[in-house]
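Take a look at these structures.
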Structure P
Amino acid sequence: MCLVTWPSYFCHPIQALQTGQNPSKLEEMYSKDEQRRLVDLSKRLLQAPDPADALSAAAMAAELREAIVYHEWRYYALNDPVVSDYEYDMLYKKLQVIEAKHPELVTPESPTQRVSSDLTEEFNLVEHLTPMLSLDNSYDAADLASFDERIKNYLGLAADLEIEYCVEPKFDGGTIALVYENDQLVRAATRGNGALGDEITPNIRTLRSVPLRAEFSKFGIAKAELRGEALIRKDVFVKMNEQRAADGDTLLANPRNAATGGLRTKDPSETASRRIEAFVYQVGFAVDAAGNSVLNQFKNHDSLIELLGNIGFKIPQHTPTNGSLGERKVCPNIAEVATFCNDWQNRREQYAYEIDGMVVKANSLELQQRAGSTAHHPRWAIAYKFKAKQATTKLLNVEFQVGKVGSITPVAKLEPVALAGVTVSSVSLHNEDFIRNKDLRLGDTVLVERAGDVIPYIVKPMEELRDGSEREIVFPSNCPVCKSELVRAEDEAAWRCENPDCEAQLIQRMIHHVSKNAMDIDGFGESQIERFYRQGWLHSIADIYRLDYEAIAKLEGFGEKSAKNLQMAIDKAKRNPIYRLLHSLTIHHLGIKAGKILAAEIENVMDLAGWDEERFRQIKDIGPVLTHNVIRFFQNEKNVAILREMEALGVNFSQTDEDRPKAVSADAPLAGKTILFTGTLLKMGRKEAQAKAEAAGAKNISAVSGNLDYLVVGEDAGSKLKKAQALGTVTILTEDEFLELVGG
């Protein structure tokens, strides 16, 4: 336990108890008199001698448990402790000593039993009592107004009717589901895919903000499933990383990753060491002893959340009476929702936890039930996403990297800056035009943001802060590795090194060749390629298929098993369909799609060596640029020699069933249609979905345009969904609707 600085909108807890003020609205769990008694009890227990006999030990253990549970509630649920860390630790140790001497006194709900003594061997998949759906997104007041309008239209409500909403922070942590039965915590799980999650009960028991026992039975609830978010306070995370640095341990990336990683550790004591907390924000399921739903006995969502707070859970708090901005607010209409969300966007950095938006919910439970849900999200709730975070930092240097086709990419080296939960020190500058158009200079103070909280991006230099010491960024005229003269085609933005023997290109080509989208050699990545190259074992992609596995087994960090696994992965790759091989050759513009088109037209890869421009023109979707690049590749004798070596080493060069075009009947469900997938799919990977679409007759395309027929929307869909909605001609499908359309 760690003493924290309580937010300004809480009155000082000890002062509150002395003056009779209420430090929170949660009086149903502890009255003012009860809280005074527990504070006095704690002081007495701290001064009490060790119990002399079993009877007095049992009495003291019961009192210690009562006091410790109260202090955990004050600290973890309210962020408002009334004892110091040391005092709490002494109470806890006293209980530990008594239970060690008298094991018969240990109870399942004792605070000492939060950390299991057994290591969890593996996580079991468990089914949530009700599906945990995603949320639709909004980004501004206009989006919120559209959401409000959609609810009214769906329910047939008058346009001028005002709907009451409850607004809460959108916590950036790990989503959890808690199941209570007969007032006891019986199961905890991650969100998983929304239907199934990993059971993490032993780990969740270590979270002191999660009651092991809660009196649902007072409200006629025999079994309930709650939704919440596990997260780590930002200040706690900083101290955690400071300690890890002092201990020589790897630093944790950000509070979110630290929390979600802590939930899935095999050792619950490691979870406990992360000092994870959990907010509860939804009751997804609640039934009485007969199995009948009891949610309809509550007036609205806000009162239900208040109930959770009253029985000991950590919940988003209402706006306090001193006028400070609260975490949770009931708004009478959507306009006030927009104002509250905007206020929070402006103060998100001052909040103790990482949040990336606000969640807006129709407050009426009856309205929620009537509105229902799509397969993807509830119709009665939406996420208001905050704008991308921005920060300023110094542009210290620019390094020029050579890609697999010789493209020169400038990379800005920045003074490290914390941005949207991560530390950013490198940002791609894309090409020379990007640098010139933004007038970037070495030494500039630059505005950096993480677009979509993912990709670091330099927005602009802060020209008004220049002092004359800034220097021009000089783009090289020669390759930074092999010193060959760089070339820039008229229709391209990139400068290229056209020396095929450039060491940097060679290494990048081999890294691409073994990658998942190319030959997919499992366990063979960038570090192994670079290491084997330094050993002198790799000079071309053909050498990948003649490696000495006995020599590899002797390398530090490998061994016979690792070498054998690598050999098996390479032998498997030799049998790949030829479209993968074509893509793996690093012919500029020849991707997976073009590889499949060409593979369907040839019996053997070497057939392409005899093709002329006329033959390429006969194939739809193969343009003149790709035609030129393929012809040029096969005209290079060194490339042909390497291909001959690979074929001799057993790499498949012949068309397979997977390469041959699949006949699609005219009555296929998506015959002649175009399709695009966006967001995270929960029931299948992107490639599997695209394969299903092709099998149903559709053509996968890469962008939203007037030519798009279907957009399949997964979790966290972004700009493509908004663009498709704006066009109005695109049919938007959920993942389940897509599967139903293509027949499962």
Structure Q
Amino acid sequence: MKNSRLWVTLPLLILAIFWSYRSLMPKNGNTSVEEEYGFSTDKALSHVEVISKQPHAVGFPAHATVRAYIVAELENMGLEVSLQEGYTAGDWANYSKAVNIVTRIQGSGEGKALLLLSHYDSSPHSSLGASDAGSGVATILEGIRAYLAKNVTPKNDIIILITDAEELGLNGADLFANQHPWTKDVGLVLNFEARGSGGPGNMFMETNRGNEGLLKEFITANPQFPVTNSLAYSIYKLLPNDTDLTVFREDQDIEGFFFAFFDDHFDYHTVRDSYKRLDRNSLTHLGSYLMPLLTHFSEADLGNLKSLNDYIYFNIPVFKMVSYPFDWIWPMWLLALGVFLVLLVLGFRNGSLNIKEVFLGFIPILSTLLINGVLGYFAWTMITALYPGYKDILQGFTYNGHTYILAFALFSLAICFWAYHMFKKISIPNLLVAPALLWLLICWALAQYLPGASFFILPVFALLVCLAISIYQKEPDPFLLLFLTLPAIFIYSPYIAMFPIALGLKMLVTTTLFATLTFWLLLPLLRRYPRKKFLGSLLFTGFLGAMAMAHFQSGFTEENAKPSSLVYILDTDTKKAQWATYEHQLSDWTSTILGSENTLPETTSSTTIYSKYNSRFTKVATAPVKDITGPVVTIEKDTTLNGNRILEVGIFPQRSVHRLDVYTDATPIKRASVNGIKLSEFYLKERKSARLFTHYISDNDSTMLELSIPAGAELELTLYEASNDLLEHAMFSIPQRPKDLIPMPFVLNDAIILKKTIRH
């Protein structure tokens, strides 16, 4: 009877883990947001379908088509739409034209306005942009339609801003935030984004101070499926990742929320970011954020949201959101430490704790941490050694990535069960001292260096309660122990998968470590299961099965295609040409074009063309020289003034082009401007490469570059002028890319690149 009650907790434990994931987002058939607010996922999807028919990056033909569609949809709602057009270079020295779509719903009050924000450009050159950020645009279009259908007049004005050129450097947001007169009216921003094609929508806050005001209003708005925590908030502040919202926060001190899903990360910025592959539930999730927040913040006082205080917060099933002030962090830790010390005294007094067995209890703790930590740390290196084609998925998350996460989680749990099987003669109270102490040390470090993660202390309190029960009861009720494990399951289980999904499988170490750390917190229950060796073997068998499944899923298919790359580089100075690729494992298609004599690049000068992940060419081969006309370069001005040499250089394309990258030698650049737009002085001072700027070209614009260098200095400029028409160009006979290949994202691809050097 005793064991039967204990074994009943095992399927309940598995069910709780499943629930911790299942509760994160709406599932198929969930119509709650439509029933309460009138938001239709089907209508939002119809917008995504139109927006994502073709790649629509800045300068591409479909770019204007998508813009016209969005404008027409807003006008059909009775809104007066304007276009804000201008040029910016942002903080990344990516110069481009941006055409923002702007409209406004007038409110009845005089307070600050609510800004709804997303972007309509897709990433160059092949992305269809269904998720990034067609999903955000569609969410706003459908949300505004549903809101207006209720015939209510908001208290606050509602500004709708669909920016342009976000993918190039947040240029559209820069243009609006720093040049549009409506910026001064904005009190709060809601920004909608995506970094994959599925998964739950996560809420992030961007603040210059504390999060108390924003968080309290978010909780009051009461979205049904909040997925957020202050750990992500703290980590996000440390990362270099930016969104359009960042521009408003940094440049205008306007704070806000942004919402993004990032599962199926392998689709990010690719041609597979399509209507077909967008998870419908993820789109519903965005709608479930927008509608209650739009309803709430259209009436709230948006001029009273700033705060100096930070709050701990996290989502949990049933309770949705739990929050408390940062001021509680150290008192809670000290309370936990005090409880732990009291329990040690009581345990040693009544004989439940034995000093020798307590010390032996550190062996399984440290061994599981070491084994699982080392395996997780080297996991991605081992995987890519076995499957080098994975290196060409620059997002770092493979099509079978979820299977790898499952495999390494199962392996970690198997090691834990085996380790504790070896120490089954040590009593449970003695075994619980080590995890309690190590978790207290972890929580101390988090409170000191990453305070947003300080809610990790809460399951430690449950562990301490279990320790107290174990000290006084030899056979505690297993259902009580199961109940006390729920905080650990609900809080930590999602982290086992979250970091590798968001940041790539190089973060598999977080899977193995979180699985191990969570096991420690479940130890009061798991240690009581008999046949731990069998359970460990069962889990290890699951690991082998998952790895076998991952192996059979490792090949590239039409559905899960391999990224491939090819460019043609013509040096107009030497009259030599090369094929080049970024692929680590050459596809047959690429190998056929490069030929068997392909080699590693011999020089670095042709391998530094700007890309998101600083990728470099992996193979080059001699290519036929084609009669392609390079740009005309003129020196419009060359004067010396106040110890500075002022150069004005004109670069005029003689063919249809999409992009111009300009590099310099070691000569210091004091000031620079592109077509009258100044490059950031901070960027010029801090740039760590020879790249000066990139011009993403619209309408075949010319480039006028003005530079200030030390008087008497000479300057060498290297130009890379690119067009994304290699596969269609009449001078080439490139076979069409096979269906099991897609263009590699994040790099210049399918491009004809003309290199030209200027010394003056």
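Observations, loosely collected:
- Answer label among P, Q for the case where distance in nm of label points 7 Å out along Cα→Cβ at positions 127 and 167, calculated from the coordinates, equals 3.9: P
- Of the structures P, Q, the one that 5.4 was derived from, the read-out being distance in nm of label points 7 Å out along Cα→Cβ at positions 47 and 431: Q
- Cα Rg over 2.2 N^0.38 Å, for residues 215-518 alone - highest-scoring structure of P, Q: P
- Answer label among P, Q for the case where percent of Cα pairs over 18 Å apart, for residues 207-254 alone, calculated from the coordinates, equals 40: Q
- Origin of the derived value 14 (relative contact order in percent (Cα under 8 Å, 6 or more apart); candidates P, Q): Q
- The greatest value of distance in nm of label points 7 Å out along Cα→Cβ at positions 175 and 295 among structures P, Q is that of Q.
- Source structure (of P, Q) for helix-only ellipticity at 222 nm (-39500 (n - 2.57) for each DSSP H run of 4 or more, over all residues; to 500), computed value -13500: Q
- Distance in nm of label points 7 Å out along Cα→Cβ at positions 495 and 591 - highest-scoring structure of P, Q: Q
No value in this document is a laboratory result; all are computed from the given coordinates. The structure presented is a predicted model; accordingly, all values stated were derived computationally and were not measured. Cβ atoms are built from the backbone, for glycine too; each structure is taken alone.
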